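Undergrad: Take a look at these structures.
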Structure I
Amino acid sequence: MSSLPPAPPAPLTTLVVDDAATKRYIIGSWLRRAGHTVIEAASAAEAWERLADHEPDLVVLDVRLPDASGFEVCEQIKSDPATASLPVIHISGSAVEVADRAHGLRGGADAYLTDPIDPDEFLATVQAVLRYYQARRTAERLAERLAALTRASLAINAADTFDRLTAAAARGAAEVFGVRSVAMILPLDGRLRRVVCLPPTLETWPRSVRPDMLERIGRFVALGQGTGTAVAIVPGERWREVLPDAAIADDVSMVMSRTKVGRPPVCLAVEAHGVLDEDEFNMLRQLGQTVAVAVEALRSYAEERSISETLQRSLLPTALPHVPGWTFALRYEPASRQAEVGGDFYEVLPIGDRLLVAIGDVQGHSLHAATVMAELRHALRAFAVEGHDAVRILTGLNRVLRRYHEDQTATICLLTLGPADGAVQVASAGHMAPLFAVGGRARFGAGGGLLLGFPAEDISVEEVRVPPGGLVLLHTDGLVEDRGVPISDNLERLRVLAADADPDLEAFSDRVLAAFGRREDDVAMIVLRRDA
């Protein structure tokens, strides 16, 4: 195995077009001795047939042909996008004047030689023409691959799951190098992802793989246990010893990359004939590094999100009190597009013969917001245990917030419930209004009030009675706030859902969350129903 093999010389094919068999033989013999594969044509019609059947690297074209002018043939070659980059050398034993040579060169020919033709001059001209066109083709191919590498990098960094990331990596490698590819990534869940991509359709297929496959493949490169990127050429038979069901039948160019010690590396592999020189190996390295960085970012995000959700849920009640004659359902859904801890909370506290139901939202998404939320929740419990009513509880919470966290605001809705008769007192500090439903009809309560954190002592209070079978829904604003959608529209959607609530509150709560889909903010929700 070699990490950077020299690119093998590309075989050259030249089409010689001349109506004289002797001249075709002489020109062909010079080219063959120089290593070319020679195909011949005696007319313009035959030349087009040969061009359709082969992909020559060069055309040696006589100016005088029996069925057309060589000038016209050259102009047609250069005007066709499929052959425009094909170099053409004119030869002639009759059109030898300066005007003829100028005509041929203006028509697109890359060189013009007249009889008698010296073999050394002819081969030197061939080499010069091919050198220019090969450099041009190399530059064009490099530009195309760099553009594909940019597209692949964007797709890789946009992937939001490990499955999508693995597919984007395999698809990107296949698009950049134009050959079959495979990507392997090991996420936090320990299930190794392996995706194969086949050009030209760039369709991807997940493939099963043994958990130790990355470790076994890692023996092919000199990456070790440190960070960095390593590439290698692996003979096909060695590759298939490790992966008997490999989609790549040829030798393999592979890269493994790791950005953090102790993490499993990522692996990208492509058919070796797609990576031939130093520039292409550097692109393979860059693609591997891009995947490794994206994987590490996604791993870090997954870790932070898991920690955040665990912390968030640890700050919420784990069980509900049993209240005869009432049924409850609770939901907390973290925001789908951020990993920080949020400030949403809820609480259900039995206080004597009453029940205190609270829901609130502290401004922001951060550990600080969660800390403020925890302080307010504990203060709420303390005020409730001391026997304060809802208004005095909110007034006390406002004093706590303004004294210790003057840069924060919060909204809270307190519902004091008399379970026996369904009497409800609602005290709100800037929170979303509760939703009351019974008998197929639903309405929002008064809500309102000034947010906690402002110097105001006037707390709005509403008194209602929940009849048998009646439902009350409390929620935070994350449920109904959408960019580009008026909040009134979403509130109406919620009201319609509540008017037709399921008998099972758990099923109803799931249906509400599903109706609004993935949210950009945390969602807390409490649903309670008085037994019919």
Structure II
Amino acid sequence: MHNLVPAPLRTGGKATGAFLPDHATTITAHPGTEGTERWLRTVLQAAFGLPLHPARLPAQDPGTGGAGNTVELRIDPALEPEGYRLSVDAARGATLTGGSAAGVFWAAQTLRQLLGPRAYRRAPLGDGPRPGIDAVEIEDGPRFAWRGLMLDVARHFMPKEDVLRYLDLLAAHKLNVFHFHLTDDQGWRIEIKRYPLLTEKASWRARTKYGHRDSELWDETPYGGFYTQDDIREIVAYAAERHIRVVPEIDIPGHSQAAISAYPELGNTDVIDTSALSVWDTWGINPNVLAPTDNTLRFFEGVFEEVLGLFPAETSPFIHVGGDECLKDQWRESPAAQARIAELGLGDEEGLQSWFIRHFDTWLTARGRRLIGWDEILEGGLAEGAAVSSWRGYAGGVAAAEAGHDVVMCPEQQVYLDHRQDGGPDEPMPIGYVRTLEDVYRFEPVPPGLSEEAARHIIGTQANVWSEVMQNRARVDYQVFPRLAAFAEVAWSALPAPGARDFAGFERRMEEHYARLDALGVAYRPPAGPHPWQRRPGIVGRPIEGPPPTV
């Protein structure tokens, strides 16, 4: 039985026997598949010690296959771009055919799963049975074009090596969007050369709240970090090799205290003494927002100019501007903000936020990019051409889709993986609603009742990982896995019928998938509950009692 995660569209085949790769096995790579050839050779050489030498294509017809005992990679444009066929035959070997280079890569990920958990090791385990794959025919392709994970590195920084590791974990689950949350009140994580204080000052805080914001505990160690521009280039290139798009997020006009602490003129100086602000050391919604001035616009245009240079349009067509949780109290009190509202005829503070977002929508569009923001960008009128990340339930996404805007569904009540996985007392720093593995598996990104035209604007879905109570990689692993495997199936695998996901079957397949995660060193939450070292006794969270609100 093939315990594949996510589940493929169709699995069958009448052939018998098994393909057993050995030291004579070759890779036959047709034009356009060279990236997958390099990746596959790297991981299988490491896991099994197999050389996988390249096979020479026939000079007279490079479109034909080679001899047997080979892993053949080819592109067939008749397939959907990310679709693939995988054929395993005892005599011939394995043939991986994709509609594009991406489709071939996803086929290679499936081949790795078929080779068993040892294929995820970084060195051979010594003498033992050779890896083998029973003869099989698989046809597969994704349900959604946008299959994403958002990782917040602003609250707790994730070193570059850990980011690269997470890109590998996304690829292993056929996820293709990495939403990189780079700035917030608690830290600025990307080098901007024209504004050096953003990393010299805004990337560090004096101390950190330990646990939920209601906790009385503090970690008094100065905390921070940032990615150099070369780090960013490396991350983007590494993602592109794995057919993952990176969506950078620079949060405006709220969630901006870190930037204001470095450049006080960005804040509402006629309301508060912004020169007294420091990088925020706790969690929650911060009242210190950007001032609606021309200087602020020019400053962030400068930021985005460098961001666009680091995230090329081919791999990062979308730029995320945040736009969420922008408290407007300072704007209400600010004579300068009120004068701008009157000058532009905006009506109120909601219109002022819309003006902010529309400005950067126009600015990004002129440079060949698309703006995307959290669903608050709907308030005061949605910028033309903008896409929406619908996080406060389905409602914002429904409204945007019905208005003709593209939507990524990521409702807090369903796919916020920082929320606790169980209601028991052993969950480390529990926050939010209980969202079990089954809850995530049964999430449906397209809400019922949408018109057919609006449903086409649901371009995909995304799980979000906010890191306030995740101080390190092990904590992130615990919150994300195994639920990301369930989410990956929601994003990739077509529904056999509305509401017809087979959780019992998924659990059976997960028994082997846990072994893959073990081989990868993922510190996931075991089905029976946390290991003793995964608990955080004495660190209380803020669980929300009762069922989540209607979405």
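Undergrad: Of the structures labelled I, II, which one yields 9.4 when distance in nm of label points 7 Å out along Cα→Cβ at positions 54 and 446 is computed from its coordinates?
TA: Corresponding structure: I.
Undergrad: If mean count of other Cβ atoms within 10 Å over residues 134-141 is computed to be 19.2, which of I, II is the source?
TA: Comparing all candidates, it corresponds to II.
Undergrad: Additional query: Where is distance in nm of label points 7 Å out along Cα→Cβ at positions 86 and 206 largest, in which of I, II?
TA: Values: I: 4.7; II: 5.4.
Going through I, II one by one, distance in nm of label points 7 Å out along Cα→Cβ at positions 86 and 206 peaks for structure II.
Undergrad: Given a value of 14 for relative contact order in percent (Cα under 8 Å, 6 or more apart), point me to the structure among I, II it was derived from. Show your work: numbers first, answer last.
TA: On the way: I: 9; II: 14.
Traced to structure II.
Undergrad: Which structure, out of I, II, was helix-only ellipticity at 222 nm (-39500 (n - 2.57) for each DSSP H run of 4 or more, over all residues; to 500) derived from, given a value of -13000?
TA: This value belongs to structure I.
Undergrad: If FRET efficiency 1/(1 + (r/R0)^6) of positions 118 and 462 (r between Cβ atoms, R0 = 30 Å, to 0.05) comes out at 0.45 when worked out from the coordinates, which of I, II was used?
TA: Considering all the candidates, the number was obtained from II.
Undergrad: Give the label, chosen from I, II, of the structure having the highest value of distance in nm of label points 7 Å out along Cα→Cβ at positions 70 and 454.
TA: I
Undergrad: Percent of Cα pairs over 28 Å apart was computed and gave 69; which structure, I, II, did it come from?
TA: I
Throughout, read-outs are computed from the coordinates displayed, never taken from laboratory work. Source: prediction; values computed, not measured. Cβ atoms are built from the backbone, for glycine too; each structure is taken alone.
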